[in-house]
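I've put the structures underneath this note.
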Structure I
Amino acid sequence: MRKARLHLAEGDLTQASEKGWGAAATAIKAVAEHRGLEHNGHFLLRRILRQLVDETGDQQLSEHFGLAETLHINFYEAWLPPEDVELYLNHVERLIAKLNTLA
């Protein structure tokens, strides 16, 4: 997330977006590793996240992850304005904090 924030400050929105996505994906993979779950691929990350939502009842996990996925799309399409990239990075930080309690 530190690199995402640095890229955002520099105005490199695509790199900020991808670093934010990478941080979210890494946090989910850490939970998966801790639980012995397979986690290679977007589909599996989404499935793990759905399991965590079902387990905890915390729908915000899915909302935060959806915005992280949007950051990943922005890496390729570069359509998000800086304000949205910053907002979505904030959601990624919330997601990571929540996932850290589940690992």
Structure II
Amino acid sequence: MSEMTPDAVRHLAGLARIALSDEEITRLAGELGAIVQAVESVQSVATADVPPTSHPIPLGNVFRDDQVGDTLTTEEALAGAPDHDGSRFRVTAILGEEQ
């Protein structure tokens, strides 16, 4: 099915509820035909011995060990705060009553 006909484009446009002019249908028939041909060429290469992949290069996370370092005391953390209650930052409410 590598050829996309104007009738097929009209049918797809109807299913998607998209209004297309005759010019758009003609143009899209060629563009969609090229896309279908590209997919067919990929499918012809994808054989049972080629595993499906989502990325051509294997990806992996890089992990490091957590190392505990120096941390701020509560007083140090709150020292530059514009408003606090002695143990926590105090901020104005941004959510309404519904939350």
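What follows draws every value from the coordinates through simple rules; no lab data is involved. What you see is a predicted model, and the numbers here were worked out from it, not measured in a lab. Cβ atoms are built from the backbone, for glycine too; each structure is taken alone.
Comparing structures I, II by distance in nm of label points 7 Å out along Cα→Cβ at positions 55 and 79, which one has the largest value? Max of distance in nm of label points 7 Å out along Cα→Cβ at positions 55 and 79: II. For the read-out helix-only ellipticity at 222 nm (-39500 (n - 2.57) for each DSSP H run of 4 or more, over all residues; to 500), a value of -27500 was computed from one structure; give its label from I, II. Label of the originating structure: I. Looking at distance in nm of label points 7 Å out along Cα→Cβ at positions 31 and 71 for structures I, II, the greatest value goes to II. Each of I, II could give relative contact order in percent (Cα under 8 Å, 6 or more apart), but the derived value 20 comes from II. Given a computed value of 29.7, 73 for Rg and Dmax of the Cα atoms in Å, which structure among I, II does it belong to? Of the structures listed, the value fits II. Looking at distance in nm of label points 7 Å out along Cα→Cβ at positions 7 and 87 over structures I, II, structure II comes out largest.
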